[in-house]
Structure 1
């Protein structure tokens, strides 16, 4: 059975505002997916701040003290563990001790003889 009413002929809309609106919508959609705007970088607030007037020697001495605290903490934690967990904690303690010795050596190099 045939159609009683034929389809209207295809014509381009003479309304230029429709074309501009469609073009800008297409452009926004493509830009959204293909050229996303860079997200603004927000720095996380620091948990603590180092005084800018801290000397190199003072920073190394404080670092040595922090590494000593980390070593003691690892040793205390390792005393209450067994097996692989204990071995892992003792390995961390050893690495921290090595770092502390290197910092101590750096402090010694700064001091006049």
Structure 2
């Protein structure tokens, strides 16, 4: 996931991670922890909106979790909500892509 954050910071102008490669690892761990705990609850509570939008609302939830991670972390900066939306899409696509690659390798 740290690689996904690096790609997002390279492609989205409003997203940045300060300092070093360790910062990317820290942000990835923090984002994962927030997504597993708070994100799971938010996804459950917004399930009707997710169903009505055929899953597209999950992008908004992931962007909100990314913005929350930026508020908690001192190394991740998110300038605006649209940057968070685009970064959430990129991070989700990168995670999906790497999971498909690792699934093929282990099969």
Structure 3
């Protein structure tokens, strides 16, 4: 049975195999709180991966919209106004970001 330490809200903050300070609590290894604490790291990694995937999908969707507009499959003005504003804002921000990048080549240099 592991020893646990809790924070002021009662959440498990540490899992120990032996007591250190005497204020630890002992719980069975299969206790739902212990299992949740052990799985928290996995959950955080999954959440981070999901957030990264969301950013990638957002960029894919954005590129798809611009492709459809450029091929004149849809008109930009057919998109809802909030969508237009978000796309224009992202395009402006990306443009600002690329204009701030330092180029190691002169205008005349080629690779």
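Each of structures 1, 2, 3 was scored by Rg/Rh (Cα atoms, Kirkwood Rh); the highest score is held by 1.
Given structures 1, 2, 3, which gives the highest value for relative contact order in percent (Cα under 8 Å, 6 or more apart)?
Details: 1: 24; 2: 39; 3: 14.
Largest one: structure 2.
With distance in nm of label points 7 Å out along Cα→Cβ at positions 49 and 81 derived from the coordinates and found to be 3.6, which of 1, 2, 3 does the value describe? Please report the intermediate quantities before stating the final value.
On the way: 1: 3.6; 2: 0.9; 3: 4.2.
The read-out comes from structure 1.
If you line up 1, 2, 3 by distance in nm of label points 7 Å out along Cα→Cβ at positions 9 and 57, the top spot, with the largest value, goes to 1.
A short reminder: the numbers here are calculations on the coordinates, not readings from a lab. Fair warning: this is a prediction, and the values are worked out from it, not measured in the lab. Cβ atoms are built from the backbone, for glycine too; each structure is taken alone.
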